[in-house]
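What follows are several structures.
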Structure P
Amino acid sequence: MAIFRISGTKLGGVKELRFESYFDKEKKLQNLTETNLDTLFGLEFVSTEFNLETFWLDTLAFNPVTKSFVIIEYKKVENFTLMDQGQTYLNLILDHKADILLEYMEKTGKTLKKNDVDWSQTRVMFIGPKFNTYQKRALSPNLPFELWEVAIYEGGLIEYDEITPVGAERRAEKKPSILTGTAAKEIKTYTLEDHLTKATEEIKDLFQKTREQILLLDPQIKEKAVSWYIGYQLKGYNIVTLQIYSADKLMLNLSVEHPFDPEKRLKPAPKSWQGWSKIPLSRFELRREEDIPYIMKIIKQSYEFRKK
C-alpha cells in the first residue's frame with residue numbers, strides 16, 4: 001500500500017528507508033516490538049531470549065483473548081527455513097508446559113494454571129523486513145504460523161504488514177497439517193467452515209449477512225478463525241468476534257468504551273472472557289436479520305476506535 005503525506009490539497013510521497021539504516025541489528029526490532037506488543041498485536045509480553053533445551057526463543061508472549069502462548073522470532077535475512085524452525089518451537093512449548101507456566105508467573109506476577117491455557121492455539125510469528133517467495137508459498141491457513149513484514153519510512157513511520165497465506169480464500173479445501181511431533185497431536189487450526197457446520201441454516205444465513213457487512217467496513221479487516229470464535233481484526237486487534245454459541249444462537253462480542261446503545265441491548269460478557277483489556281467486553285445475541293443495522297452501528301464504533 002502506497003503511503004502519502006498531505007500538504008494542502010496535494011499528496012507527497014513518503015520515502016521508504018533501508019531497513020538496515022534503522023534496524024542495523026535484529027535486537028533493535030525485537031526491543032521496539034516487545035515494548036509495543038499490546039499496541040501492535042494485543043499481546044502480553046512475558047519474556048525475552050527465553051531458553052528451552054538448547055534453543056533461545058526471541059520473544060515469549062501471551063494472547064489473553066485466545067488464552068494461548070505466542071512465540072515471536074525476528075529475521076533480517078530471507079534464507080531461513082520457516083517450517084522447520086516453526087515446528088521446533090511449537091514442540092518445545094508443548095513439551096515444556098510447566099516451564100512456560102513458571103516463566104509466565106515469575107515474569108508477570110500473575111497466576112496461570114495449565115488448564116487455563118488453550119495449548120492447541122499456540123502460535124509462532126516471524127517478523128522481518130522481507131520474506132521470499134518460497135516462505136510465503138509455504139504459509140498456509142491450516143498452519144499455526146504468521147509472517148509479518150516491517151517497513152520503515154521517513155518521518156519516523158513504521159508499518160507491520162501481515163502476509164496473507166496463499167489460498168486463504170479457499171479455506172474450505174482444508175489440507176492435512178504437515179506438523180510433526182507433539183504439535184501434530186495438540187495444535188489445531190480452524191476455518192470458517194469448522195464453525196458453520198455447528199449452525200442451523202437460519203444461523204448460517206444470519207452469520208453470512210453480518211460477516212459481509214463487517215468486511216465491507218474496510219478491506220484491511222482480516223478474518224481469523226480460532227477455537228471458539230471468528231475474529232475480525234484491524235491492526236492485530238479484534239473489532240468484533242462472531243461466535244456460534246450453539247446451533248441456534250449467534251453471539252457477537254466486542255469492546256467499545258461508552259457505546260451508543262440506546263436500547264441497552266449489549267450485555268457484559270462473562271468475566272472469564274474479558275482478557276486484560278481496560279475496556280470491558282460486551283456481547284450481543286443476534287436473533288434476526290432486522291437486528292443487523294443496530295449492531296452494525298456499534299461495530300462501527302469499535303472499528304473507528306481501532307482505526308485510530
Structure Q
Amino acid sequence: MTGDNPDVPDLSTTVGSLKLKNPVTVASGTFGYGQEFQEFYDPSILGAVFLKGLTTRPRTGNETPRLVETPSGLINSIGLQNIGIDEFVQSKWRELEKIDSAICANLSGDTIDEFVELASKACTVPIIRALEVNISCPNIKAGGVEFGRSPAAAREITRRVVEISKVPVLVKLTPNVTDVVEIAAAVMEAGAAGVTLVNTFLAMAIDIERRKPVLTNIMGGLSGPCIKPIAVRMVWQVYKALKCPILGMGGIMTGADALEFILAGASAISIGTANFVNPTAGPDILAEISEYCEPHGVKSIAELVGAAHAA
C-alpha cells in the first residue's frame with residue numbers, strides 16, 4: 001500500500017524521521033523479540049516491531065503472580081524480564097534479519113548513564129531503525145522517582161541519548177503525571193523524534209478471600225480497553241499543544257480504536273494487550289484501517305492525522 005495505485009490508499013507514515021510503510025506497530029513487551037508470533041502471521045506486514053525492553057543486565061523479572069485480569073483490562077508487573085543488551089547485540093538480533101519491518105529497540109535503565117550505555121550498544125546493531133526510551137523507569141539516584149515524572153530528568157535523559165544515537169529516538173511517556181504536555185515538551189525540546197503515548201497506568205487488585213494484593217509486587221501497570229479513552233485524551237492534548245510526532249497506544253483492539261488515536265493526532269499506533277487476546281490483531285487492525293479509507297475518500301493516512309482537531 002505505497003500509493004503507486006491511485007485506487008489504493010497510501011498507508012505509509014512517519015513518526016518524526018522514522019519512516020513506516022503503514023501506521024500499525026506492536027508495543028514493546030507484548031510481541032517478544034519478533035519471532036514469537038510468526039506462527040500466526042509474518043511480522044513483515046507491520047509498520048514496525050518494538051522489541052521487548054532491554055536492560056544493561058539480564059533480568060528474571062518479578063515473582064509470580066505478576067499478571068491479573070480486570071474488567072476490560074490487564075494489570076502486569078513483569079519486572080522487565082529480558083535477555084539483556086549484550087546477548088541481544090551479540091546474537092539475538094540476527095534472528096530478526098528476515099523481518100521486513102522497522103525493528104525498534106526499547107531501552108530501560110536505572111540511571112542516565114545506563115540509558116546512554118544501552119543506546120550506544122543498541123546502535124551497533126544494523127537492523128535497529130529507532131530507539132524507544134522508556135522513562136517510566138525509577139531513577140535510583142533520585143530516591144526511585146520515575147524519570148518520566150520530572151521534566152528536568154526526562155529532558156536530560158533524552159538529550160544524552162539523542163547525542164549518541166545514530167537512529168531516531170522516541171520517548172515513551174508515563175501517563176502517571178499531572179501534566180503530560182509538560183513532559184512531552186521537555187523531551188521534544190531535547191531532540192526526541194517523537195513521543196510514545198501512553199504507557200500503563202499504576203493500578204492494583206486485591207484478593208478478597210486472601211485479603212491480600214493479587215500481585216506479588218502489589219502494584220502493576222494497567223492496560224487494555226479500559227484505558228483507551230484516557231489515552232486518546234492524552235494524545236489529543238499533546239498534539240493540540242505541540243503538534244509533535246506521536247506513536248499512540250492504550251487499549252487499541254480494533255481498527256476503529258486505532259483511527260481514534262490517529263484522528264486525535266497520532267501518526268502511527270501500537271497494539272499491546274490486544275496481542276494476547278487476538279494473536280492476529282496486527283493484520284486485522286491494519287485491514288480495518290485500509291477498509292475505512294476508500295468509502296471515506298481517504299487517499300493517504302496523513303489526511304487523518306489530527307483531523308479531529310479541524311472538525
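Just so it is clear, none of the values below were taken in a lab; they were calculated from the coordinates. What you are looking at is a predicted structure, and each value in this text was computed from that prediction instead of being measured. Cβ atoms are built from the backbone, for glycine too; each structure is taken alone.
General observations
- Entry that produces 0.45 once FRET efficiency 1/(1 + (r/R0)^6) of positions 19 and 211 (r between Cβ atoms, R0 = 35 Å, to 0.05) is calculated, selected from P, Q: P
- Structure from which 4.9 was derived, distance in nm of label points 7 Å out along Cα→Cβ at positions 51 and 203, options P, Q: P
- Identity of the structure behind 28, 22, 21 (criterion: semi-axes √(5λ) of the Cα gyration tensor in Å, calculated), options P, Q: Q
- Origin of the derived value 13.7, 39 (Rg and Dmax of the Cα atoms in Å, for residues 75-122 alone; candidates P, Q): P
- Each of the structures P, Q was assessed by Cα Rg over 2.2 N^0.38 Å, for residues 27-98 alone; the largest value belongs to Q.
- Label whose coordinates, when FRET efficiency 1/(1 + (r/R0)^6) of positions 59 and 195 (r between Cβ atoms, R0 = 30 Å, to 0.05) is calculated, return 0.50 (choices P, Q): P
- Computing mean count of other Cβ atoms within 10 Å over residues 35-42 across structures P, Q gives 13.9 for structure Q.
- Identity of the structure behind 13 (criterion: relative contact order in percent (Cα under 8 Å, 6 or more apart), calculated), options P, Q: P
- Among P, Q, structure where mean count of other Cβ atoms within 10 Å over residues 107-114 as derived comes to 11.4: P
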